1. Can you rank P, Q by distance in nm of label points 7 Å out along Cα→Cβ at positions 39 and 207 and just name the one with the largest value?
2. Identify the structure, out of P, Q, from whose coordinates mean count of other Cβ atoms within 10 Å over residues 23-30 was calculated to give 19.0.
3. Tell me which structure, out of P, Q, gives 1.4 once distance in nm of label points 7 Å out along Cα→Cβ at positions 191 and 223 is calculated.
4. Work out which structure the value 26 belongs to, where percent of Cα pairs over 31 Å apart was derived from one of P, Q.
5. Of structures P, Q, which gives -13000 when helix-only ellipticity at 222 nm (-39500 (n - 2.57) for each DSSP H run of 4 or more, over all residues; to 500) is computed from the coordinates?
6. P, Q: which one has distance in nm of label points 7 Å out along Cα→Cβ at positions 63 and 151, as calculated, at 3.1?
7. When FRET efficiency 1/(1 + (r/R0)^6) of positions 247 and 279 (r between Cβ atoms, R0 = 30 Å, to 0.05) is computed for each of P, Q, which one produces 0.05?
Structure P
Amino acid sequence: MILYRWQGVARNFGDELNTVLWPALLPGFFNDDPAERFLGIGSVLDRRHDGGGLKLVAGSGYGGYQQLPLLDRQWDIRWVRGPRTARLLRLPESLGLGDPASLLPQTGLVPIRRQTRIGFMPHFESAIGGAWDTASVASGIHLIDPRGDPLAIAAAIAGCHVLLSEALHGAIVADALGVPWIAIEPLAPIHRPKWQDWADTLDVAIRFQHLPPSSLLERARLSRLSAFHAGRGLLDRHAHALRQVAPSWFADRAARSLRQAAMAEPQLSSRFALDRCQSRMLEQVRVLRRVPLHAGLGSDYHPVPLP
């Protein structure tokens, strides 16, 4: 069984967490057999995986980036990220147990060392197209780049007093580590629904704060041009020039908004809700440790009935 993770033009914290979380929770579980695919952290439940071969789902979600998957007996769904994903896939809402990134503290891989700094993690697309490094320096807030090493990022989150995060998994890991977080509404609307999918599992009502684009390039990538391949190519070819248009104005405005957002009351799920969520997911992990996942699965193999 291979451990799947989404990979784009840059590394993304949430997707890269798969590479450290699952080997720690399921040692010896994975090999290089492409006929069996493990889907964990990420909005990856869609038609990119349709076709032959077993797809084992442990906490993935639907993000709306592609069409819904065509579920059949090749899908073994242990749990999904939240009840909204379950409803969209016409599965029992009881399968919406939570996001596996909440289990990171259970691995013992992240040291807890509280500091007084305030951190900010942009969405990886904002980190690529924006000037959040400049805006963060101007605001006095520590930038945590989602494109780095996942354990280094998790350690940086653990060292925050408060984390502002446009990246969903920044907030998820902060919440699991007991670091209060402030949700920054993703600039791209398509990235917003998955936040509530996760929050529903913890009975959290998200209070989003808003930030403007920090560069003209970041703003342009939110336009209708990005809906077309030719438009995206045009923006890529002119990325450098777009960054040079009024850079100080965009960065200064973003810095002011970042300082204002940092004044909002941070959030944290109840520890009872988090423990309940973690316990249910860990029970599924314990089941996976016991059950073989290869040809001839045996009498212990009971995939979730699909519609």
Structure Q
Amino acid sequence: MKIVVTGGAGFIGSHLVRRLLDEGHEVGVIDNFTDFYAPGIKRANVESFGGRAQIFDVDITDFAGVQRILAEGKFDAIAHLAARAGVRPSIEDPRGYIETNVTGTYNLLEGARAAGTNQFIFASSSSVYGLAKTVPFSEELALPQTLSPYAATKLAGEQLCGNFSYLHGMRVVCLRFFTVYGPGQRPDLAIYKFTDMIERGEAIPKFGDGGTRRDYTYIDDIVQGVLGAIAYRDEPFAIFNLGESETTTLNELIAALENALGKKAAIRQLPEQKGDMPLTCADISKARRLLGYDPRTKIAEGIPKFVEWYRGLKKS
């Protein structure tokens, strides 16, 4: 297949691109190499493709640029992973998140429609579940309230995907990712940030009592789920959770990092952060049944793998 990956120079995107290339697919990457975090990290990810992928340095908010790439590329599928990520930054800059995550998603959907690309994968987020109290979270849950602009943009993106599928006959698959981590993770995310601070003897920020729970999902498992979505040929519009279906408290995560690093964490206690969800936990039965999704890396195995990668990175 000929597949274009938006955000393909980023954390999840670069893992997906390498896997697609290794499986013999022809791959294009759309990325604007934003300075949200060090652009050099993304450049290094691109170098790891070994020149096998076509790189388009374009912002997805550039309507004309996106239309041109998709019209000329004649791609069989689009894996749309590009987004402004993170709950807390979205509270500070909601307009920027709406422009990238909503308008950018519209630009890609319209480009796919015009180009005749009929397989569209949208990376959504567990944050759309807000304060849902039915655990684990099922794709059938009603979603009356999100807790951050980031979550609202992801839910809006899902709605746009549903519109295009219904109105234009496109097959669209929305994937709700649950707290993805692993080698190559962005440095602004908790596991990387905590690892780095503990290693350097700095106090890590702990919001609240440490009882918040997350369904942490290892990167290899997420990529396997995305590949299943690319191959999906059933319903014209579908939503799937991609998680591990197990939860870890913040206190347990810190303890796992301490154990893997062989160092005790100093704690800087802070109040609860507005916008953070108290709990995420995925019901993955639908993805298991229809995508062949089979997550295998538990947090007890994934954290040591991440720490090993982190220490190797710092030595290089």
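Here, each number is a calculation from the coordinates, and none is a lab measurement. It should be emphasised that the depicted structure is a prediction, and the values quoted were computed from it without experimental measurement. Cβ atoms are built from the backbone, for glycine too; each structure is taken alone.
1. Evaluating distance in nm of label points 7 Å out along Cα→Cβ at positions 39 and 207 on every structure, the highest lands on P.
2. Clearly, the read-out refers to Q.
3. Working: P: 2.0; Q: 1.4.
Working through the options, I get structure Q.
4. Q
5. Checking each candidate, the match is Q.
6. Clearly, the read-out refers to Q.
7. P
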